[in-house]
Every structure is written in C-alpha cells, then in structure tokens.
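Peer 1: Each structure below is given as structure tokens.
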Structure 1
Amino acid sequence: MTVEEQVNILRRKTAEIVSEDDLREKLEQASRARRPLRVKLGLDPSAPDIHLGHAVVLRKLRECQDLGHEVILVVGDFTGRIGDPTGKSETRLQLSAEEVARNARTYQDQAYKILDPARTRIAFNGEWLSKLMFEDVIRLASKYTVARMLERDEFNERFREERPIYIHEFFYPFMQAYDSVALRADVELGGTDQKFNILFGRMLQREYGEEPQVAMLMPLLVGTDGVKKMSKSVGNYIGVAEPPSEMYGKTMSISDDVMMAFYELATTLPDDEIETIREGLASGRLHPRDAKRRLAREIVALYHGQEAATAAEEEFDAVFRKGDLPESVPEVAISGADLVDSRMWCPRLLVAAGLADSTSEARRLIDQGAVRVGDERVTDPQARVDVRSGMVLRVGKRRFARINVN
C-alpha cells in the first residue's frame, strides 16, 4: 500500500493529526528502511472495564495493525497509581498497586476483543518509570516551566479558584511523555482530551534527541446521558464486556440527538451506509426507533456476534414491548431471619437484592418511581414489603432480581 493510501485510511474518523506532514514523512522513512512504525496507545487501568469510548481509539490502533505497523499497548501500571488530571476539577484519589494490577489484567483481556493478540505488544510503564532515580526525575522536571504547566485548563481553573493542585499531579504528563521516549514511539494515539499529554511527549522526545512522535487524536464518544464524554466514573458508559442484553438496552436508552455519533464512532459500518441512515432520518423515511434498533444490533454483534445480537433484541422486545420478564432473572437469597412478620423495609430489600448500593440510593430510586415489586410500583420510601419466594423486584427498565427466602 502506498504512503498516500495509508494516510487516507489513518485520516478517516480522526479529529486531528499533529502533523499530517510528519506522518507522511515517517511513513516514507519507514518504507525506505523496510520497518514498521511504532504506534503507541497508553491506557491507565483506573477502572476495571474498557468501554465504547476506549474502543474508538483501539479501533484506530487495529487499523495500524492491519497496515502492518508495530502496535504497543502501554498499560499504565505506574501512571495509573497517580491518575491523569485531564478533565478533573479536583485531585484524583491514588490507587493502590493491587487495584491497578487487578484492573490491568481485565484491560488486556478486553482490549483483545478489538486488537489482534498475536500482533499486539503489551508494555507496562512501571518497567522503566520505576527504575528512574530521583536525579532522573529532577532532570525531567527541568524540561518544563510551572507557568507553562498552569496554562493547562484543569490546572489553570483550579489555580484561579484557589483549589489545591498537588505537585505529584504535575509529574503525570512527564511520566506519560517519558513512555514515548522509552519506546521511541513514532505515533501516539489518544482522544482529543489527551492532546496536552501527547504533545508533551513530542517535546520531551526532542529534548532527548529523538524524532518527535506524531499525535493522532480521536473524537470523544459522548456517554449514554448524551452530555458528558463516556466515562466509568460518571456511570454513562457501555462496557465492551457487558452482557449482550445490557449492551443492547443501554444503546436503546441513548437520545436520538447522539445516535449518529454512535454510528460513526462505535460501529464499523461503511461511511456510505452511515450516510444513508443519516439521510433517512433527516427525510423521515427512517424512524429513529428503527435506526436505534439497528445501532444496538451492530454494537452487540461487534463484541458478542450476530446470534447474541438477535437474542438480545428479542429479549428487549419481550421485556419492554410485551411487558414480559427477561429469560434469565438473577436469583437472590434472603434470610427469613432478616424479616419481621415476613416483611422488610423496601430500601433495605433493594440493597439486599443487589439493586441499590445503599438505602439512601434505594430511597432516591423509589422517589423517582423506578421501583416495582411484581407489577406494583412502590412510591413510599418507608414502605415495608411482604417478602416471599418467587417475587420479582425491578429497578428501572433493565434490572431485575427474583427473591428466594431461606
């Protein structure tokens, strides 16, 4: 494949390339040297799941694999313990080494739903960052000024509002940038929110006498709330390892306004098919509900296969169109010793059934009208429920539990 053909493929769905001329030059140099480009993506295992927002960048990384380039997935076992300050208005909680290691294992497994394991190099940045001496850190810190660091939006806002900025947060971009130095990266991928960090890598590579990497920035996928970017911490995510029915149901819950963004960034449909869907919605020939059903099928099929996508749609129809229960309802054991006259306070029952994390959350769900016991909606947060085996609790549209009293 020619250099220009590769550039055209890599440019597709990319928000920004810094710079395209640099990318073209690197591809030409690599072609002359008969070597692949080293393409890097860093992921901090700050939460145990990869979601569709991560998948946007991972699919571009897969394109690089398919073009024959060396792909390096950097698991931030060291940087993850500090946490990226990007988009944060306050200091992140630091994770323990055990939490990071546990999350890192699931990251690898889930990333292979998109990447080719045989052609993926997994690197842990603790391998080189943990070996730096304090004098090395001082040398790194001498490459950038506090004034420049405070230009970063997150730090600038907190500084103006006199909210704390801790020194260790300044080290995060240095560490991520040093990954690029250690790996001699030719290209680094990331979301548009990672532009500061990736350009920092270009700067640091120059300081170490390396050719600066190309920054390939991908659009951010909005979450299921239709407002904020998809995030585990916000709770507006669709995980790539979630069960088909959950993935289908969450996709059906997104607003019509963001549906086309999901088609563009979360599916592998050709551009002309996506454009046909867009035109059909604009003209009224295609109903938004039907377009969203197809979107949900496409997303589930990507991660679980076409058969699972069809089954998820059938279950969704049974539950939400016909009012039936899903085929599989989790059973929850409730001890009879916890009951008073066979009854239990409803918020406590929801917590015991795993449908709420706390009684305060359970009360909010009841106030919102989201809780049903059998066919009856519970509206009183102080209600005491007659608990019996076989009864079904329901929260919202997708969460069920069948009670077994023992």
Structure 2
Amino acid sequence: MLDIKLIRDNPDRVKERLATVGVLETDVDALLNSDRVRRARIREVEALRAERTTRSKEIRKISDPTERDSAVRSMRALGERVSQLEKQLAQEEEDFQQRLLELPNLPHPDVPVGKDEDENVVIRTEGKPPTFVFSPRPHWELGEALGIIDFARGVKISGSRFYILKGLGARLQRALINWMLDLHVNEHGYTEVYPPVMVKQDCLVGTGNLPKFGDNLYRDIEEDFWFIPTAEVPVTNLYREEVIEPGQLPVYHVAYTPCFRREKMSAGRDVRGIKRGHQFDKVEMVKFVEPSHSDAELLALVDNAEEVCRKLNIPHRVVQMCTGDLSFVAACKYDVEMWAPGCAEWLEVSSCSNFRDFQARRAKIRYRPEPGAKPELVHTLNGSGLALPRVVIAILETYQQGDGSVVIPDVLRPYMGGQEKIDRAS
C-alpha cells in the first residue's frame, strides 16, 4: 500500500510513475477526493463530539428543570447527528481504504519504462543451450514414454491442468525440493519454515493478493480460509503487526509449500504438459531487511535463485521486468528463466521482487533501527527458489538421451538413492 501522505504531497509525481504501470490519473484523483471527503468528515465528527462533551458538562450545572429538559433534548439531537455522521464516516473510510488498496506499487526509478512483456530487458544469459544428435522431445512425450507422468489419470480425478507424477518422476520432484531447501539453508543463510497453506483473508490483503486478485484464488467459504498462491503469503505474515527489535534484521526465510491458483488469466495458454497447473509445488525465499539494504538484497536474492540453475547445469537467463510487466506489488522485479530444449522456450522458474515498504505498510510490519527509536517500516522481498514443476520440465528436456532415458543431474543423485538415470526399466 502506498503512503497517502506521499500521494497528497506529490500527486503529479505519483500520477506520472503510476501511469507507467497502467494506472489512470482519474484513479489517483478519485482516491485524493475520497481522502478529502473522509478527512473533512473526521473534522466534523470530532468537532461535534467535542461540543457534545462540553454540553454534557454544562447540563450538570443547570438547576432549572425546564431548562435542563430542553438542554437534554438538544443533547440527544446532537447525539443522533453524531451517530449519523459516524455511519457516513465509516462508509467513507471504507471507500478510501478500498481505493488505496487497489493502487499498485510505485515502480523503482531503475525499472525500464515499457508497455508489456515485449519490452522486458534480458540482463544476462548463462550457459549454452545443449545440442542433440536427435530431435529433442517435449516433456509431455518423455514423461508418458518413461511412465513418470500420467496426464489421463490426473484429468480423471481432478480435471484439466492436473496430472500425476509417478515413480522416479515423483521422486525427482521430491529430491529437487529437499536439495533446494538444503542449498538455501546451508549455503545462503536462510532459516527454513513450514507454514500453513490455508490463511486468513487479512494475510492476503497484507501481501497484496486481495482485494484486487480474489478471482484467481481458491477459498473455503464456510471457514473463510484461503488457499495460498505462494508461500510468500504465510511467511510474510509471520511478522504481521509486529515490531522487529534492533539487531534482528535481516531475516531470511525459505519454505516449501504446495501452491494453488485458478489460472484464469492464462485460459487457453500452455494447455499441454505440466507447465501451468492449478496446484504446484514451490520453494520460496522471503526477506525482511532495512530499507537502505533492499536494492542490494534483491540482487543477492536473484543470485540465490540462479545458483540453483548453475548447480543443475541448466542454461538460464535473467530478465528485468519493464514497468508494464511489473506485478501489482513489486517495485522492481527480475525473472530467472531456464531453457527447455524440447519445448524450445525459456521457462520462468523464479520471480524475484523488491516490494520496498508496500507490503509492510499493508501488513503493519515494522522494525526498530536502534533501542528506543521510533519503529519504521521494513522492506520485504521474495523470490522462488525455485518453482516446480518447470524445473522438472527443464531437467527432463535438457538431460534426455537418444534412447529416451533421462540422466539425473549429479547434485540430485544423493537425494535419489544414487539413481543415475530414469528409463522405462527403472
């Protein structure tokens, strides 16, 4: 959530920056008007409350019964007026908060201006795409031929965009999760947490998923639990409405969870294979840092995600999102993409974002710079480390052999009981 004081004091600058992410000037003007109405109503209510307090004290001093009755009637009328205005204020406050919650984050000054994903900037590419003496097959053919992915049964039990991982396919995904967690904990300094995958509505408001993107989330209406789209939601909310004491920052957490998304925004896209599903697994990195360090922390976060690609020896690239392709909450965002030779495309396996104080203001997450100092908003960051199943896709397609088997990357073999390859016989 943006700072309303910043918007009041610099409306033209805010409009200019938000225009680069597709926000209309009228949306900002509507927010400012709502703010003016709300603040005027607050002043009116506070003045009448003060008058009511004064009159109440004066009534106690009136001895004449007739005069006292008249004063009491006047006092009641004033009380009714205050009650009416308080109801109006509650509605105006709700309107203001709704408008403020639906404004996206301001893009970082270093983010390139662009209209859409076609104007994103490739920062660097590491590794060379593999060459084959045969035509590389896509993962959906490899998976079914090896008996490790069952699409038909996934659709039978749950519908489209569901599948079953079997045998070494399931073990490969489990090995990746365990290895990535160990890598981030042992080499990158993260603390592992295992959070709930169902959260309260307030948690999704805090991370910016609600109220704007409710249509893309799954929800249990009876208990009002929401199924998480990413571990970022529960992990960020670990510190909701808290003050982190001096010396505790930075805080790094890594978590594995299943994730759930309706994929309404991608209807008709990537319908083959396991690239895009309603349920998927992900290892997520979340950081809480001091504001002065967040830009450097974002670059380190990207490097942590890249290290997974490097150790798997899979070519990857880093892409900086332009303003037109930023997420709602991100001030700056980099995607890490792996090359999948069977699909012949770059697959996004991580989005690393600096939200600055946008989430912290919504979730009321603050830190105390030094003992006795006034609490300030932290900066939050997150990035996949990495997201399944696209890493599975890249491994199957990169390490496929001419005989239809798939070699298991060296770093994963200890997590697969020493298994060196996946073939039909195994």
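Readers should treat all values here as calculations from the given coordinates under stated rules, not as data from a laboratory. Fair warning: this is a prediction, and the values are worked out from it, not measured in the lab. Cβ atoms are built from the backbone, for glycine too; each structure is taken alone.
Peer 1: FRET efficiency 1/(1 + (r/R0)^6) of positions 12 and 260 (r between Cβ atoms, R0 = 41 Å, to 0.05) was computed and gave 1.00; which structure, 1, 2, did it come from?
Peer 2: 1
Peer 1: Right, here's the next one. Please state which of the structures 1, 2 yields 23, 49, 25, 3, 0 when P(r) over Cα pairs in 20 Å bins from 0, in percent is computed from it.
Peer 2: Only structure 1 yields this read-out.
Peer 1: To which of 1, 2 does the computed value 41 (percent of Cα pairs over 17 Å apart, for residues 140-187 alone) belong?
Peer 2: 1
Peer 1: Next question, about the same structure. Taking mean count of other Cβ atoms within 10 Å over residues 108-115 as the criterion, which structure among 1, 2 has the greatest value?
Peer 2: Evaluating mean count of other Cβ atoms within 10 Å over residues 108-115 on every structure, the highest lands on 1.
Peer 1: For which of 1, 2 does mean count of other Cβ atoms within 10 Å over residues 36-43, calculated from the coordinates, equal 14.0?
Peer 2: Corresponding structure: 2.
Peer 1: State the single structure among 1, 2 that was used to calculate relative contact order in percent (Cα under 8 Å, 6 or more apart), giving 14.
Peer 2: It must be structure 1, since only it matches.
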